[in-house]
Structure P
Amino acid sequence: MSDTSEQRVAIVTGASRGIGAGISRRLAADGRRVILMSRSAGPLEELAGEITSAGGAAHACPVDVGDAEAFASAIEGVAKEHGRLDVLVNNAGITRDNLALRMSDEDFDEVIRVNLRSVFVACRAAARPMMKGRFGRLVNIGSTSGVVGNAGQANYCAAKAGLVGMTKAFGRELGSKGVTANVVAPGFIKTDMTANLPEDATKKFTDALSIRRLGEVEDIAAAVAYVQSDEAGYLTGQTICVDGGLTMC
C-alpha cells in the first residue's frame, strides 16, 4: 500500500450497495483511498470495514447528494482533509418511472435534480483540487437509457443523456489541467433490483444481446478502474457502454 500522502483519493457516490459498492471495492483493491458516500450510514460503515479488513483504505462519509450545499461541502472537506482529490465517481441515482403522459412534474424534476444536477455540483466542487494537483478523473455513471432511450423513463433518460453532454463540457474545460471526464454507461446489470425480475423476462432480454448474459457489477467496476487509471490519460469526453451489445441491438 502506498504512503497516505502519495495514495490517490477517490470519492464514490451511491457506494452503499450494488454498482457503487463494487466500484469501491475495485478501486480500493487497486490502491486508492476510497471515500464512500451515500445517505445510508450503516451500509457505508459496513463496507468501509470490509475493505479495511481486506487490506484497503476506505472511509464512510454519509451525505445526501440531492442536498447541493451539503454535497459540495463534503467533497471540499475530503480534498482539504487528505490534501488532494484524484478521482470522483458519480454513481448515485434514483428512478421515478412512469409513462410520459402519467409522469408528474415533481417526479421529472426530482430525477433531474438527483441524477444530473448533483453530478454538476460534484464535478464543479472536485475540479479545483484536481486542477491544483494537475491530475483528475471525473467518472460519471450513465446508462444505456441515455443513449437509446427507454419507455417509461423520460425523466431518467433525459438526465442520463444530459450527463453525456455535460461530461463532454467538463472534458473540454479541464483537459489542459490534466483532468479527464468520461461516462461509463451500464446496460442490464445483475444487482438486487434485477434479481426480482421474472426469469422469462430476463431470458427474453438476454437472448437479444450479443453477449447473452446479464452484466456483472464487476464488469462496470473494471471499466471504471481503467477510466480512472494513468493508462486512460488520453481518454476524455467519451461514453463507454458496458452493455453486452445492447446499444447495437
Structure Q
Amino acid sequence: MAEREQVLLVSGFVLHQRPYRDSSQLLECMTATHGRIGLVARGSRRAGNRQRALLQSFMPLRLSWVRRGELGRLTNVEPDGLSYALEGQRLLAGFYTNELLLRLTARSDPNPEVFSCYSRCLAQLAEATKFARTLRVFELHLLGALGYGLELDGDSATGEPLREDARYVYELEQGLRRVELADADTDSYQGRDLLSLRDLKLDDESSVRTAQRLLGRVLRAHLGERPLQSRLVLQDIVSRGL
C-alpha cells in the first residue's frame, strides 16, 4: 500500500478543472514543490462553497492535500495574491501556457524551474500589450527547464559563434548548422534573429517570427502529432489580424 502523504499550504496554480460526480471537481495543479498534481476538490461545485471562487486558472494559491497514490484530495486552499487579470488574447495566451504544461509535464515530477518560468510568464502577460515575445521567452525557458534546451551559442558543426549575416538550419539532434549553398532552400533562420532569441531581446517582428518558427518546431517534436488547441486558436487570431 502506498504511503500516505500530507502537504500543507504549497504555492500552486490550477491548470485545468472538470466536474467530478455530483458536486466535486478534478483538478490538475502546478505546484512549486511537487510538480503537477491531480487533486479531487470535494463539494467545490456546490453553491456557496468557499473553494469554488478560488479554484480558477491564473489565481496564485496555497494548496493543502492528502494523497495515497497518484490522485490526492484537496483539504484546504487559500489565496496567495491577486488573480492575474488576463483578458482577450492574453487570456488565450494563458490557456496556451496551461495546455503546454499539461502536455509536457508528468504528474509528481518536482521541477521548481518550471513553476518559476510559468509564474513569471503570467505576471508578464498581465502587463503585456503584445504577448508574442512573452510566449516565446516562456517556451524557450520551459524547454530548458524540461531538459530540452536549445543551444544558441554557435555552429554545432564547427563550434564557431553565430554570425548575424549568416543563415542556419536547426537539426533536432545536433543543433544549429550554417547553411551551405547546397541547402539554401531548406527551412533556415537568420543569424541576427537567433542571437536576438538567445539574448531574449526579440524586439522586432522578424526575430519574433523566427523564434515562433524555431520553437514551434522543437515543441512539436516533443508534443507529438496532436496539435495544441489553444495554439491553433491563437494562430487563427493572428492570421486574421484580430
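Assign the value 0.35, calculated as FRET efficiency 1/(1 + (r/R0)^6) of positions 64 and 176 (r between Cβ atoms, R0 = 30 Å, to 0.05), to the correct structure from P, Q.
Answer by label: P.
A value of -0.36, -0.66, -1.34 was computed for log10 I(q)/I(0) by the Debye sum over Cα atoms at q = 0.09, 0.12, 0.17 Å⁻¹; which of P, Q is the source structure?
P
One of P, Q was used to compute relative contact order in percent (Cα under 8 Å, 6 or more apart), and the result was 14. Which label is that?
Attributed to the structure labelled Q.
Out of P, Q, which has the highest value for distance in nm of label points 7 Å out along Cα→Cβ at positions 48 and 88?
Across P, Q, distance in nm of label points 7 Å out along Cα→Cβ at positions 48 and 88 peaks for Q.
Can you tell which of P, Q yields 13.2, 39 when Rg and Dmax of the Cα atoms in Å, for residues 32-95 alone is derived from it?
The correct label is Q.
All of the numbers you see were taken from the coordinates with simple rules; none came from a lab. Source: prediction; values computed, not measured. Cβ atoms are built from the backbone, for glycine too; each structure is taken alone.
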